[in-house]
Structure I
Amino acid sequence: MNWGKGIAIALTLFIVFIATLVTIITRQKVDLVSDDYYSQEINYQQEIDGINAGNNEQELSFLKKNEQLVVEIPEKTNTRNVTFLFYRANDKSLDKIFQLENSKMLLIPLTELAKGNYSVRAEYEIDGKIIIQLYEVTI
């Protein structure tokens, strides 16, 4: 075997490797955090203000009891309407939204949530101000 054949074989193997790598990468499923992230970026200052306001509020509690996830709002918190977004980073189809109205407690059956880690966003309004609190919950 001479140098020319060795170089040709190495170059061919490299081209096959790159073509295989490109094929695998282009077939990967990519989930964006949000489909409308450009419009959300425009309103991001409002989100920062809501999170800063949420840091001043009492924290919500998340407990697992009797095959349910119990979310409690402290009695001192002056709201009864809260929206919860359970966001699953690795699979958008597992995201869930729950609405709490006129109550201080939300019961979620654990069968509604797949096992794993969730980022929970609680959003509510107090005295005309949007309050956002962020939590990490493992089911």
Structure II
Amino acid sequence: MDLMDQLKQAEGLRLKPYRCPEGRLTIGYGRNLEDAGITEEEASYLLENDVVRAHDWCWERFGWFRALEQRRHDVVVEMVFQVGPAGFLKFKRFIAAMAARNHEAAAREIMDSEMGRKYHGRARRLAYMMAKDVPFEDAL
């Protein structure tokens, strides 16, 4: 048994954060998040996986998603990333507007949502990108 296998067996795998016996927030095979945290490379890896997961969820669930222009596609994926699939499904009028290809109405629904009230700057940027089909830099 090599060291990696030894540590995996000794630590056990936990895919959700938990408190170790010393009370530290831990994940995986004993990664102490409070003291060690994660590296920038690990954060990028996690982000990439999360974006792929959000994209695939949209692709499987919404036919209209497949026909979107790249910038609007990115808006939807960012929304799913931020609020999660269950949270995104609460955007019923936004989803209906997207199905009707009414991007201006969809943009209004972003602003007229809890997301629009809680994260006004981000929501305003996403709504502008949705309505105008402009890149992120032009929506800042």
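To test your reading of the models, identify which of I, II gives -9500 for helix-only ellipticity at 222 nm (-39500 (n - 2.57) for each DSSP H run of 4 or more, over all residues; to 500) when calculated. So the calculation was done on I. For the read-out relative contact order in percent (Cα under 8 Å, 6 or more apart), a value of 14 was computed from one structure; give its label from I, II. Attributed to the structure labelled II. Tell me which of I, II gives 58, 28, 27 when you compute Cα extents along the principal axes in Å. So the calculation was done on II. Can you say which of I, II returns -0.63, -1.09, -1.12, -1.22 when log10 I(q)/I(0) by the Debye sum over Cα atoms at q = 0.16, 0.26, 0.27, 0.32 Å⁻¹, for residues 39-86 alone is computed? Computing log10 I(q)/I(0) by the Debye sum over Cα atoms at q = 0.16, 0.26, 0.27, 0.32 Å⁻¹, for residues 39-86 alone on every structure in I, II gives -0.63, -1.09, -1.12, -1.22 only for I.
Computed from the coordinates by the stated procedures, all read-outs in this text should not be read as laboratory data. What you see is a predicted model; the values in this text were computed from it and never measured.
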